[in-house]
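Below you'll find the structures, each written out as structure tokens.
What follows is calculated from the coordinates using simple rules that are stated; it is not laboratory data. Worth saying up front: this structure is predicted, and the values here are computed from it rather than measured. Cβ atoms are built from the backbone, for glycine too; each structure is taken alone.
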Structure I
Amino acid sequence: MSTISKKICLFGDFGVGKTSLIRQFVECKFSDEYLSTVGVKISRKLVKVYQKNLYDEQNLQLLIWDIEGSNKFKAVAQNYFQGSRGAVIVGDVTQPETLNHIQEHIQTFLAVNPKSYIVVALNKSDMIAAEYLEKIRKMYQFNEPNNILDTYITSAKTGNNVDEIFQTLATRLI
């Protein structure tokens with residue numbers, strides 16, 4: 001079975017947990033120690049994607065670009081979007097201002113990659129009462145454009161929906 005590679009970008013505001021989501025997905029690890037990403041860090045993970053019509057699986061090498069979230073880096077960040085087939089845009093449910101920037105991040109990414117796909121991750125769900133999470137998710141459902149596949153409530157700490165965000169994206173990329 002052959003393996004194909006696809007580039008995806010993870011981005012969002014500073015401190016929303018992008019690196020932690022990638023680390024949980026790639027290494028199944030979480031650390032409370034905060035390390036700020038400088039520029040871009042690239043990780044890889046091989047995933048198996050099952051194709052419904054073919055009853056077959058395809059190996060997909062995800063090249064995950066963890067893009068710095070600082071405001072001073074935003075102008076340069078668009079250069080890193082080139083060639084990306086998908087993105088995970090991350091907001092922090094404990095910081096509403098980061099959620100309010102998600103639409104802007106979507107537009108910025110799609111301006112460079114209009115035919116790519118996006119999954120929205122509302123991260124740090126372990127830090128907020130469960131009864132509020134579904135209400136928050138509904139507030140940040142983006143149905144237009146069709147490039148946006150879904151919005152997930154995630155936690156890099158507990159692993160909640162971490163594999164799902166990447167698997168959803170991987171399935172659409174095949």
Structure II
Amino acid sequence: MRVYVPLTLSGLAGAHRAGVLGPGPVAAYAVTPGLREWYRSDDEEELEYAALGRAAAASLRLIAREPGAAGRRVVVAVDIKDGETVTDPGRAGETDAVGEVTIARAVPLSAAAAVHVDADDAEADVTAAALALAAAEGGDEDARGTVDGADDHELLWFGVQEIPDILS
């Protein structure tokens with residue numbers, strides 16, 4: 001099963017040093033029944049892309065909570081065994097929880113299939129989106145437009161062996 005773990009650049013650096021995503025529990029996003037219903041598609045590739053997008057939004061929330069964080073969203077795609085994730089039934093009705101799963105244990109970085117990161121030219125927009133996030137969630141439409149501006153940037157795909165280059 002492919003899951004998408006949201007991080008910040010500093011979180012990626014820590015995972016790279018430790019060799020693991022964790023400690024557990026690790027928050028991630030995946031193609032869940034709730035995501036299938038929310039996205040309304042039978043195309044697996046589209047559903048995987050939707051799960052990646054949910055993780056990118058979670059990465060933005062992490063950036064907003066980390067003072068001084070670099071404005072580049074980071075998502076690590078990891079392959080784990082079916083059944084290793086749990087969906088929190090208490091959050092099932094919450095919009096930001098669509099596709100959210102929890103992995104009980106730390107995940108070895110060697111299980112990662114890819115790393116998705118914003119390009120350098122997205123940093124200003126992503127930083128602005130992180131700063132506007134609280135106001136957007138409070139209903140400010142201008143702030144919502146700023147947050148949505150981060151989605152104008154596609155995450156780039158990198159192999160796991162390229163993590164040192166991403167961090168330099």
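When helix-only ellipticity at 222 nm (-39500 (n - 2.57) for each DSSP H run of 4 or more, over all residues; to 500) is calculated, the result is -12500; to which of the structures I, II does this value belong?
II
Of the structures labelled I, II, one was used to calculate mean count of other Cβ atoms within 10 Å over residues 23-30, giving 16.0. Name it.
Considering all the candidates, the number was obtained from I.
Name the one structure among I, II that mean count of other Cβ atoms within 10 Å over residues 7-14 of 23.2 was derived from.
I
One of I, II was used to compute mean count of other Cβ atoms within 10 Å over residues 15-22, and the result was 17.0. Which label is that?
The read-out comes from structure II.
One of I, II was used to compute distance in nm of label points 7 Å out along Cα→Cβ at positions 63 and 79, and the result was 1.7. Which label is that?
I
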